[in-house]
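Once you scroll down, you'll see the structures, which are given as structure tokens.
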Structure I
Amino acid sequence: MLSRTADSLYWLFRYCERADFVARTLDATLRLAVMPQSYGGERNEWEYAVATAGDLALFRKLYAQANEDTVRDFLAFNPANPSSIRNCIVTARENARSVRTALTFEMWDALNSAWLELKSFDNGMSRGEFSRFLDWVKQVVLVLDGSAYRTMLRNDAFWFTRLGTAIERADNTGRLLLAKHEFLSPEADGIGSSFDYFQWTTVLRGGSALTA
């Protein structure tokens, strides 16, 4: 297999895994943000979401403060953010197009259809519509991943897709845990409280591991 084919397959699945992770992080943060302030005092869950995605320095250059509107725009749609959901899907599709013959029809159809449908979304959505958008992103990645698992030969191409997914997931999990301690850890007397418990369930949601 050509090295450029391996590279494109690797990054195709890294970007898809990243889009899924950002969608899960935003979904979990939305849940955390609606908790009453009395449960946890002063909090900065939106800054936590950006830190979890590893883009805090860039975010602070583009926005004055971290709130729901700015973080939604930055992590989901902003073209200046290489790791926004929009850019992840666009870049994944570009990698897929460059190695079209290495993909099965089902994989290409799932990703190309998502790229076309992505154009109908923007940051002007209500919170409910935005939650449905995040569910759509997660569904797209599940369909692509399932298509790869069920239709690809178990050759080098398949294992490079698995490698990209695994490395991206390990990186995201590390940042998820680090950001929890830097931005969401309660005071000493709050450790083990009901809100601390809820924060840890939010971390598990972000890692798609709550039911596990």
Structure II
Amino acid sequence: MTNDKAAQETYPDDSPYPSVFRVARDAFPEAKLAAFSAWNPINHGIIESSIGVHKLSLKDRELAQAAAAYIRENPDLKLMYVELDYPDAAGHQSGYNTPEQLRAIEEADENTGVILQAMEEMDLLKDSLVIVVSDHGGGGEHPQQHGSDHPLDKTIFWACAGPGVIPDTTIPDGITIMDTAAVVAYALGLDAPPTWEAKLPRGLFAEAGTER
């Protein structure tokens, strides 16, 4: 699927596999939900279009600044998703695990700091779960690509911090990017839909009786 085609397709509202935003909207009809994505197809091809999610697509630095502004203007928001694109773009252009990509990751770290600073200013960090995750690796079978079964392509960075997270927890082996949705649902006090493959990792939250 090309980027142009993906950008034109929308995720069906009646899918048996609802996005985490659909789950949140069904539980909190009036809540403020927001998605800031540098890659536009995420906003329109993965999040249902009719559920009132505030969506914006910009380049990374402008996106981080816009997300920070939204936090300051809407401190009562319930769920926010932010996708920064430079590390992946640098991987495709210069290769993964290269100095060029590491510099892009440093810039992503700075942009993340812009968002966290806004959360701190609005006194939101103490009551918020923050999850940082990469959507894939890269440089496995091809130095500038990803998507193969090579471990370098399939290994992701995954970390979270916030209320209820057990300090110094080691993320268990076998966690997948899909499990992020189950973690978000749990943090919101919601049950994961039975159609999801996502599972809550065992030992992540102090009070969670989890299956993995």
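Bear in mind these aren't lab numbers, they're just calculated from the coordinates by the rules spelled out. Keep in mind that what you see is a predicted model, and the values were worked out from it rather than measured. Cβ atoms are built from the backbone, for glycine too; each structure is taken alone.
Side notes on the structure shown:
- Looking across I, II, the calculation of semi-axes √(5λ) of the Cα gyration tensor in Å, for residues 97-152 alone that yields 26, 13, 6 traces back to I.
- Look at distance in nm of label points 7 Å out along Cα→Cβ at positions 49 and 201 for each of I, II: the largest one is in II.
- When distance in nm of label points 7 Å out along Cα→Cβ at positions 25 and 177 is computed for each of I, II, the largest belongs to: II
- Structure from which -11000 was derived, helix-only ellipticity at 222 nm (-39500 (n - 2.57) for each DSSP H run of 4 or more, over all residues; to 500), options I, II: II
- Among candidates I, II, the computation of relative contact order in percent (Cα under 8 Å, 6 or more apart) that gave 16 used structure II.
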